[in-house]
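Every number here is computed from the coordinates shown, using simple stated rules; none is lab data. Quantities reported herein were computed from a predicted structural model and do not represent experimental measurements. Cβ atoms are built from the backbone, for glycine too; each structure is taken alone.
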Structure I
Amino acid sequence: MTDEGVAGFDTGVIGGWLEAEHGVRGPIAWELLPGGHSNLTYLLTDATGRELVIRRPPMGQLLPKAHDMWREYRIIDGLWVTAVPVAEPVAYVDDRALCDVHFYVMGKVEGRALYTGAEVAEWLDETARRRAGESFIDTLAALHSVDPSGVNLADLGRPDGYVARQLKTWYGSWTASVDDAGMDDERTHQLHGVLAANIPDQGPGRVVHGDFGPHNCLFSSNGSLTAVLDWEIATLGDPLADLAYSINAWTEPGDRIADGVDAPTVLPGFPSRTELLDRYAAATGADLSAISYYRAFNWFKTACIIHGVYARYCAGKKSTEGVDMDLLRTRIGLALDNAAAMAADLR
């Protein structure tokens with residue numbers, strides 16, 4: 001990528017700083033990386049082949065507390081010394097002489113994220129898929145075993161009442177989005193009542209990723225998990241809610257999924273959800289007797305999130321070009337179906 005094609009950074013200024021402070025040798029090649037939500041993320045390769053990743057908020061006016069580079073950086077910096085695989089933290093910078101906003105630099109980690117079955121088939125054989133599943137759940141268990149106070153993350157968020165606050169937030173999102181979406185479902189209101197009345201007692205707060213799935217992890221070709229990515233919404237909370245989110249996203253053969261969705265974990269070789277839960281319990285000693293509640297809670301939350309996205313499209317706040325609106329409605333319905341099934345014993 002030419003210097004003119006790099007948005008958000010003065011490549012000469014950043015290059016000079018990296019050479020002076022971090023031993024990088026120019027010239028530096030810049031490559032825009034996909035993903036990472038809306039933050040601008042580039043791969044930097046210096047003259048010796050050394051690779052770093054630089055990340056900053058998107059261009060333009062930002063919402064308060066959104067795109068918090070310091071928050072992301074401090075999480076990987078804290079976890080770097082633990083058993084949780086993260087990219088090496090190199091530097092966090094908030095200096096207007098270098099950039100108009102704060103940014104951070106981290107090491108480049110080899111591996112591939114798994115978004116689709118096609119990508120899995122290309123990258124992992126059946127033996128590697130089992131190792132990937134085991135490495136995936138072992139990493140989540142390792143994250144939930146970290147004492148936040150031991151890695152300077154005790155003030156990352158308010159851990160108590162995590163599920164109750166989440167229920168209030170996402171139910172509020174649903175009710176506020178009904179008019180724009182032109183869509184309501186009585187099950188949402190029933191589920192909110194049942195879930196709010198049956199919140200399990202929460203144990204010690206832990207760092208929860210919030211979107212821990214194969215799409216936010218890098219895997220080597222032998223299935224080893226090499227790094228967890230995208231810590232943007234991580235906070236302190238209930239680890240079992242984090243676990244249930246990941247288990248819900250771990251699709252198995254025979255699960256009902258929307259047409260056209262190429263789920264990565266349905267291919268032969270991956271461990272089952274039951275195997276993952278058993279492995280997590282063995283590693284952490286956690287009592288998973290309430291896991292159905294947490295899974296129902298997460299399916300409810302998923303329905304509310306997608307409903308909010310759908311409403312913004314319907315209201316013209318986001319372009320619908322290339323967006324399958326019918327698929328969004330289908331996904332909302334499937335999430336509510338799953339939530340209702342998981343919550344059946346709570347009624």
Structure II
Amino acid sequence: MEQKKDCYILGIESSCDETAAAVVKNGREICSNIISSQIDLHTLYGGVVPEIASRKHMEKINQVIEEALKVAGTTLDQMDAIAVTYGPGLVGSLLVGVSAAKAIAYAKKLPLVGVHHIEGHVAANFIEHPELEPPFICLIVSGGHTHLVIVKDYGEFEILGRTRDDAAGEAFDKVARSIGLGYPGGPKIDKIAKEGNPNAIVFPKAKVDGAPFDFSFSGIKSSVLNYLNHAKMRGETVNSADLAASFQRAVVDVLVEHAVLAAKQYGFHKLAMAGGVASNSALRIAMSQACEKEKIQLYYPSPIYCTDNAAMIGVAGYYEFIKGTRHGWNLNAVPGLKLGER
């Protein structure tokens with residue numbers, strides 16, 4: 001039987017507050033990438049409300065899938081497989097995407113490929129960097145996850161370090177809320193920090209004994225809250241820009257130090273970043289400078305592929321599909337899915 005020349009994957013992502021669908025061709029070419037964001041809605045509540053998020057996914061899922069197919073100029077009949085995020089994430093949100101993917105795969109007799117959300121973030125680097133192939137080191141920094149991994153092959157990871165408490169993005173959100181910036185915290189701190197002095201306040205950089213690649217961000221978050229409380233008790237005015245810049249610098253320094261140390265220690269000359277915090281401008285500048293100094297090639301996706309999207313799920317799904325990964329109709333949402341689990 002003659003093999004099809006091109007392979008089309010429909011990717012579906014609904015792990016948090018973005019309802020997204022994309023058509024990916026041959027693993028690297030994005031034919032469409034449709035994202036319906038709920039940020040404005042959740043901003044009213046200062047963060048994502050799970051019940052509201054899942055209801056909105058139900059309203060939008062069919063629309064974004066139809067739009068993704070339309071923009072790509074394709075139909076479901078041209079798809080070779082359906083790839084969908086099945087974890088980690090909010091259980092109600094994940095279930096909407098998984099249910100839609102299973103329904104389409106069943107109706108069209110197409111293979112179903114469940115994708116790990118973090119694997120998707122790593123795969124986002126393949127979209128704009130055709131020359132990038134495993135193995136390489138990857139720093140994954142998002143609202144829910146901070147991991148330092150060796151990408152041994154497509155979909156194959158060795159975890160070198162992870163956060164012991166708050167993820168980097170979670171710390172950004174909590175600090176932003178404490179200084180009155182609101183949600184989403186990451187972009188708002190990034191913006192206001194440009195006006196501040198990163199050396200104004202010295203915040204601690206946590207190290208984990210016996211685990212040089214692990215992260216801990218709860219200490220710095222507590223330090224910011226203590227700083228604010230002390231200033232309030234003394235009746236002092238806090239310069240929000242200086243505080244944001246100083247906090248951001250402390251987090252960025254730790255991320256850069258750990259990632260570059262891992263690349264050097266394990267002998268890698270390729271380092272990638274992934275996840276929402278990978279779009280932080282201070283992190284990109286600091287990591288670029290450190291990598292240039294150590295002669296390490298740095299890769300990171302455009303901001304649209306750093307935040308949650310379905311293109312990255314389609315890319316990761318393609319590599320899982322050609323490896324032979326298939327899921328049955330019992331595929332379920334797994335909110336606490338660990339990287340490397342199936």
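Listing for the model above:
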{"read-out": "Source structure (of I, II) for Rg and Dmax of the Cα atoms in Å, computed value 20.3, 79", "value": "II"}
{"read-out": "Highest-scoring label, criterion being relative contact order in percent (Cα under 8 Å, 6 or more apart), among I, II", "value": "II"}
{"read-out": "Winner on distance in nm of label points 7 Å out along Cα→Cβ at positions 170 and 218 once structures I, II are ranked, highest first", "value": "I"}
{"read-out": "Among I, II, structure where mean count of other Cβ atoms within 10 Å over residues 114-121 as derived comes to 27.1", "value": "II"}
{"read-out": "When FRET efficiency 1/(1 + (r/R0)^6) of positions 10 and 258 (r between Cβ atoms, R0 = 35 Å, to 0.05) is computed for each of I, II, the largest belongs to", "value": "II"}
